[in-house]
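Here, each number is a calculation from the coordinates, and none is a lab measurement. Please read all numbers here as calculations on a predicted model, not as lab measurements. Cβ atoms are built from the backbone, for glycine too; each structure is taken alone.
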Structure 1
Amino acid sequence: MANRKTYAELRAELEKRYPNGQTAGGVTIDDIVQLKLQNTYDTHLDVARAMAGVMREDMAAYDADPTLSTQSLGCWSGFHAQQMIKSVKRLRGTTKRAYVYLSGWMVAGLRNTWGHLPDQSMHEKTAVADLIREIYVSLRQADEVAINDLFKELKAAGNDEARNAVIEKIDNFESHVVPIIADIDAGFGNEHATYLLAKELIQAGACCLQIENQVSDAKQCGHQDGKVTVPREDFIEKLRACRLAFEELGVDDGVIVARTDSLGAGLTQKVPVSQQPGDMAAEYIKWLKTEKITDDNPMKDGELALFRDGEFVRPLRLANGLFPFKEGSGRDRVIEDCIVNLTEGGADMVWIETDTPNVDEIAGMVNAVREVVPNAKLTYNNSPSFNWTLNLRKQVRDQWIEEGKIQAGDYPEGNELMKPEFDDTELGQEADARLQNFQHDISTRAGVFHNLITLPTFHLTAKSMDELSRGYFGEDKMLAYVKTVQREEIRRGISAVKHQHEVGSDLGDTFKEMVAGDRALKAGGHANTMNQFAAE
């Protein structure tokens, strides 16, 4: 919002147009100034352009100082996003380096008209763009409510000093609008379909698109089996499609995150055509699982042969026509994917989907990429699909056994480590300390610019509803709601406790006053129960 005009500048412009202080219809210039300032962005395409600039500035800052990483939480409604950003602003006094992640998994699971669906791109394409729009409507309304409160404070100011202090707050107001990293899955079709959907997401406000190298019609969640990747040149065409969409719409700084699922994907749909040794197709084909063609194992009609290392070999092929990769090749394929996506595909960042949260494993792959692309940056999924407690406790246990700090029998080896009895042990506390530092460690050691949790609001909603329901329908009745919800809202200063104000009731009263003056029928009178929270 660097180009946003100040209160004084807007008022001076309007005074030139309306020297009597109001329009011919009786609208005052003070009210016009307020509405212009409440409208922090004209369109959601303007949001995309501005937020792309924010991300680019943050990326440059991270390159200079890797402690300046960014964070987001996955949100499946505009209200979730709004409350997250309001909380960040209340905690830090700023929204800087806080983003919103829009998860395709949660759109499939919670935001489509066909019910709860798995993460397989079966939901409507339009649902993704619809959620981006909803999030930005909610974030912009948070701006409107906050600025309206400032103008109420301005009207109540008793002297010039008090007025100037409020005007300074208005001029320095920081918008709740932040960048969205939007999950476009595998593009929902071919490269043209990817381009068309990318345009919809960008027009809805997305400054950053995250796309994965799976086959669109066989797409799976990154933490499930059965993933099938496409040849690298096919994926590059989709990266180009996203870039063209950004360029066409004038989002010149648009950010593309290229995700590789190769670490857990053991299959490919097709064998690309190699034009010369060492090209992209050849580098992809070399990882295919093959078998020798011999007299005892001859070629049969309809089978495919590859010429490799001076001889013909047969690539293994499953009954469904898919080709498996060599076991243990995932890590090398990931590194090659990332390098190609950055150098040939024009991606701005990479995303490596891993099967466990292991800092050393992530750092090893990223550092291999950085040998070729020194400023390679990663977006990392701190996924709820990981059993974080168990993974980190196992890592600590294994390390301490190797270092001779403990014996193998001191702590159990398997899922027993999850038991509450280990929470306050030295091992449990060390695992928790590593969890607390996990994002810092992968940011400084593994090139992770952006840390996100994909599905937190899915799990939070489930857990919170269970917590409230167990009490309300159980022994505690109303105490359950008051103790677990309202009392905490009041004590933490969560603005949503005044739910009428949160959804714009005061905005409506202000607007009625603008157009009706003393005739305005307002909701905020003495009988409004929100007054019970006025002192909080």
Structure 2
Amino acid sequence: MVVKQITNIEFNKMVQAAAHNLKQNMDFINSLNVFPVPDGDTGTNMSMSFSSGASYVAKNQSNSVGELAQSLAKGLLMGARGNSGVILSQIFRGFSKSVEDKEVLTVNDVTKAFLNSAKVAYGSVMKPTEGTILTVIKGIAQAAKDCNDDTEDVAVLMDKCYESAELALKSTTELLPVLKQVGVVDSGGQGLVFVVKAFADVLNNRFNINDEPHQPNNHEMNEMIDASHEQGKESVQGKLDPNDIVYGYCTQVMVRIGKGKQVEHDFDYDFFYDYLSKLGDSLLVINDDEIVKVHIHTEFPGKILSWAQKFGDLSNIKVDNMRMQQEDIIEQDDNSSKHDNSPKDVAIIAVTSGDGLGELFKSLGATDLIKGGQTMNPSTEDLLNAINQSNAKSAILLPNNGNIFMAAEEAAKVSDIPTKIVHSKTLAQGMTAIISFNPEQSADENCKVMEEMLDTVKSGEITNAVRDTTINNLSIKKDDFMGIVDGKIEVNGKELIKTATDMVNTMLDEDSEIVTIIYGQQGDLATANQIKEAVQALDEDLEIEIHDGGQPVYPFLISVE
């Protein structure tokens, strides 16, 4: 049967099927990590990002595919985690922009949408690299273009796109030297292949009836988010008297701009925002061309909704009585870092993993912390909330992980507070940067100096190999200890202390003065002291510090300055 159109029904099924495919295959995608380290998280990031988009689509009752595509793009952006999640969100931002006025999609509409997806995705990356997810979306777009004049059947078109995606994915191994060396395909590209496979299977009625797409609901989405933040929950509310809460209703609503019978005003951000700002605090207003998302703590939820309705119809309304919630809160983890509500000129917001590292960053001057890092990248919305709730005139964000850069940049674009990103790839770089912060200077001036400090520190990580591989001329066996310096595996061996010492030896030069050893959940103080003694033997003039970081994945983080 020829499928000439994608209606809202098919589109919703396609999206939910893609979310299902990513969830079912996220461990496999994670396993494609180039290095044999236990921190592959591309699959997790793509699955959680797309599940956020699927949840937005499932909640939108519109019959217009264009509007559903807008919901998908919005949900993906707000839930985007890691670079792979952000690029995935940009792919579907390009798709949604192309079809925003379409009730249904034809072959020609899908072709234009995929072409725009590729254009926007490439434009979102400062230095596009072939052999990545970008290569796969380019292959999909080219297949759609080549097939466009040959068929009116969107199911046939999508099959061609899937076939091309598979071919493009295989080519990533040859296009990117590091993938060829290890013999794997690009993990982000593999994730996108699972997405377009779901699209093709739904349109061709191949989606297994016994393996139906999972329909994410609010409860499940909250569980996913709670799980990713569990280590970061803070219980400052446990000491708060419910009667001291000034604004008792947490009110959230989404507005479809210009839609509905009660529209009185064209949307103007400042006009919309200024009215709401007088009705409460913790105000967050995010918008694109179609949708406005509002979060506010207020005593007047009715006024909020009435005002919002003057600009468009309402959806996803959520009003929580925070005083009632407060009565049920039990204090947890009393030693966790507390959010600083004191007014400040510049907030320094650091992403950390482990309570010890959080305390260390606080002691160095961080005003706000976000729990995250490898395997638990915070989403764009997590970062945005931390920035807007910092109670500062401006902010400096330390991602401390290269995989968080893109989400950080997206959050900075839409934050209420002017925000600068210091591109710290490691926790050691973040700590070195924060030491150079000068409260007498502006965020711009500080950011420049902090960026310059990043090159003054070398960052090492000790972990175990999760599979056999050969990389960088090293023959690595499963369970070997590995020493990774600034993202490159430098040494490996069977003995932890020797591997750590050999790694540090590669990091030392004539200017080295300070070595910092941070042990994590799988490390301990006794072993850290043994490493200290072995490193001291390399150079007795070195100053060596030991800290309990409590970080997951890496038993020891070692930096040299």
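Couple of notes before you dig in:
- Volume of the Cα convex hull per residue in Å³ - structure with the largest value, from 1, 2: 1
- Comparison across structures 1, 2 (criterion: mean count of other Cβ atoms within 10 Å over residues 154-161) gives the highest value for 2.
- Given 19.1 for mean count of other Cβ atoms within 10 Å over residues 66-73, calculated: source structure among 1, 2: 1
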